[in-house]
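These are the structures in question, set out in turn.
We did not get these values from a lab; they are worked out from the coordinates using the rules stated. Worth saying up front: this structure is predicted, and the values here are computed from it rather than measured. Cβ atoms are built from the backbone, for glycine too; each structure is taken alone.
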Structure 1
Amino acid sequence: MSKRIAFLATDGFEKSELEKPYEALSNAGYEVIVVSPTPDKIRSWDETDWGKEFKVDMELKDANPDNFDALVLPGGVINPDKLRRDKNAVKFVKSFFEGETQKPVGAICHGPWMLVEADVVKNRKVTSFHSIHTDLSNAGALWEDEEVVVDNGLVTSRKPDDIPAFVEKLKEVIEHGEFRKPPRAGGYVDHYENPPL
């Protein structure tokens, strides 16, 4: 059975950060579903101006996290800033990190803002667009300036140029990632580096 991947976004997501991972994961055989609090269509931001619209496959109010195997959070400045003010969107993101069955999550560029709002980055290695480095550090994240960082099923990248590395690591984690139990006192003690053979 094909794994189901949710892309959570709203108006103002960076076009390439949804479009390219969406295409790559679809071509890899996953069922990819755009989830949004906005019905019907959402409009992208294409580098310096508004870009094309994308079809919304499922409204957030109808999306059950239990029915997805992984989550992707595209960036863009407008998109995550809107989503982090939506309590249901924050709850949806947080659910992928809870319990004994944490699921893979990918976030790129400004997408990790949602991870700050969901309070899931403490003691985790992450990266992001440089302008939200302080926000992540203040939330307890261990920020690194690398094209892709993987920590316990969480895959993060900095910008559109990092998309190829982001997608490859995300596919590895979806297929082979190992997840630790919830952190003991003092935080996480190891980091996922490579999938088991």
Structure 2
Amino acid sequence: MTAVSTDAEPSADPQAEKKWRRRGLLALAVLLPLTLAETSFDSVREWLRGEDLIARDIAFGQSVPFGGGSWKLADLRGGKAGRLPEGAFAVIATFTVTIRDPDLQKQWLGCKLMLIDAAGHRWLPDIIAGVGLPDGVMNCASAIFSGAKPGDTITVGDTFIIPQDAVKTIRPAVGLGSERPWYLRFQRPPK
């Protein structure tokens, strides 16, 4: 058996040590961004699935297939109603949907009705005291569990509170979990 020396040997070549340090730093500069990209890929993919990012502009009166149904803007109306703050406006947007795929719990998961103005501001549905949906109109959650069958036509809508200065440029939109990052943005009804 041989004895092992515990004395630290001085580096034979200081140039070689500098060379390996530079290589190590270069490898770190390359591998660190790759590691961050790999670990964040799933998060970015989930973010894209959860956001309405890419609009499909739809003309008023046009019916388009989206999330297991054919969507058409039925009505967009508004006014001062209920107990609204000064400068606020109540809007009701309704859509008719002809069902093609009855699995609305899968197709419409994350259903989101919204209003979007010309500047890109978004408003989600809100509860307005004294203002309700018209008879026969369901919100997204009610429609998902309505038991609609293929060929049925249902009316989906909701109420919104928006600033009065945005009234002239708002457009109704629909986002569904099964279609994200795409969403439908409808033209306003003609005056």
Structure 3
Amino acid sequence: MSQQCEIQVGRRLPGDPTREQMLERLIRVDHAGEYGAVRIYEGQLAVLGMSASGPVIERMLDQECAHLETFDRLVADRRVRPSALIPLWHLAGFALGAGTALLGEKAAMACTVAVEEAIDEHYAGQIARLEDDGEEAELRRTCKQFRDDELEHRNTGLELGARETPGYELLTGVVKAGSRLAIWLSTRL
């Protein structure tokens, strides 16, 4: 006689975060991510501000500042502890932006492409998790809008010749891996 197991989809397993913990982690990591993005663009702008790509970088920075302001409000309104790694992202973000910009405009755009592709994946996962949460429709819309902005930044980087960067695959691979690690760490710390 065989027994059939009934698998319950969507059921929390031991160790899984509660809904409230998931929302706190989502806000914490997005706040840290937008902070890091601001610092990356500030680093790029410090090096390339007077170049042809300066106004484009400044426009992307303005969008990231608006994203950060939104998550600053969410952190305060929902009493979410910001990531303990904000001081690290302050330095690392600027260094990544300035460092790739020192390699040239196309390398800076390759950095943008890599970071924004990692953020696209991240936001897509969050949007999917928020899909069935009717109470968080506004947060889901915010994540969707910000994801669209990040995809626009990626496309801008591609249009400005990111793929022409010598060592493009290596550079973007390293930056994506670092971005994914930063996301993982900021969710937890």
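What the table shows:
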| item | result |
| --- | --- |
| Top of 1, 2, 3 by mean count of other Cβ atoms within 10 Å over residues 72-79, largest first | 1 |
| Of the structures 1, 2, 3, the one that -0.35 was derived from, the read-out being log10 I(q)/I(0) by the Debye sum over Cα atoms at q = 0.11 Å⁻¹, for residues 64-175 alone | 2 |
| Given 15.2, 46 for Rg and Dmax of the Cα atoms in Å, calculated: source structure among 1, 2, 3 | 1 |
| Entry that produces 21, 59, 19, 0 once P(r) over Cα pairs in 10 Å bins from 0, in percent, for residues 56-119 alone is calculated, selected from 1, 2, 3 | 1 |
